[in-house]
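The following blocks contain the structures, represented as structure tokens.
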Structure 1
Amino acid sequence: MNFIIEGGIYFMTPLVLLFFTVIGLLIKGFKNNTKKNISLLKSISLFVFVFGVLGFTIGLSEALEAIALSNNDISAGIVAAGFKIGLIAPTFGTIIFLLGRLGAIVLLWKQKE
């Protein structure tokens, strides 16, 4: 669970909560498969993906601003470590997105016409 703190608490906490929401919708969908549930699952998973990318964009702009304001030479290792940390939120958001979309595909496949 260290990746939650490394990825930035302001973006990773909502992503974790939305992850549990997607899991809950999947469980609910297997019990009561409705079009509303599938639509909600698709919408939330897309929101999670975009939210993760937003976290990366904001974090990257803050990091680049700090580098620009720095009078010291910044090593490539520091920049690479910053990119690694910055990519945690969009990676987690992408995983949740794929899980949600895969779940929606399965629920659509199992849905009776």
Structure 2
Amino acid sequence: MDEKQTFFDKVYVAVMRVPCGRVATYGQIARLCGSPRSARAVGYALHVNPRPGIVPCHRIVNREGRLAPAFAFGGAQVQKQLLEAEGVPACERDGLFYVDLDKFLWKN
């Protein structure tokens, strides 16, 4: 990656690599960006995603497969709908939605 790219730019490039029908974790994206301890910063970068619909931030979940309760573009229900439209089901547990990482985690 270009040395002049910001961390956020690196995040967006990495997220665009996650294929339709798969999810990645915040930590996985942080590692791809060369900052393995920056999972929270990845979350913030996705929260302020300047190109929703182009950068598929809905494909990023936490290390347990949990969808973001405050998904930046409409809440967890919207993230769930976007994932399900790509063939990735999310089940509800204790009021939160989860994706089965054993089945849907992107192996980069």
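A value of 11.0 was derived for mean count of other Cβ atoms within 10 Å over residues 63-70; which structure in 1, 2 was it taken from? Among 1, 2, the structure yielding 11.0 for mean count of other Cβ atoms within 10 Å over residues 63-70 is 1.
Supply the structure label, taken from 1, 2, corresponding to helix-only ellipticity at 222 nm (-39500 (n - 2.57) for each DSSP H run of 4 or more, over all residues; to 500) with the calculated value -29500. Before the final figure, lay out each step's value.
On the way: 1: -29500; 2: -10000.
Of the options listed, only 1 reproduces it.
Assign the value 43, calculated as relative contact order in percent (Cα under 8 Å, 6 or more apart), to the correct structure from 1, 2. Write out the running numbers ahead of the final one.
Values: 1: 43; 2: 26.
Label of the source structure: 1.
Just so you know, all these numbers are worked out from the coordinates, no wet-lab data involved. Everything quoted here is computed from the prediction, not taken from an experiment. Cβ atoms are built from the backbone, for glycine too; each structure is taken alone.
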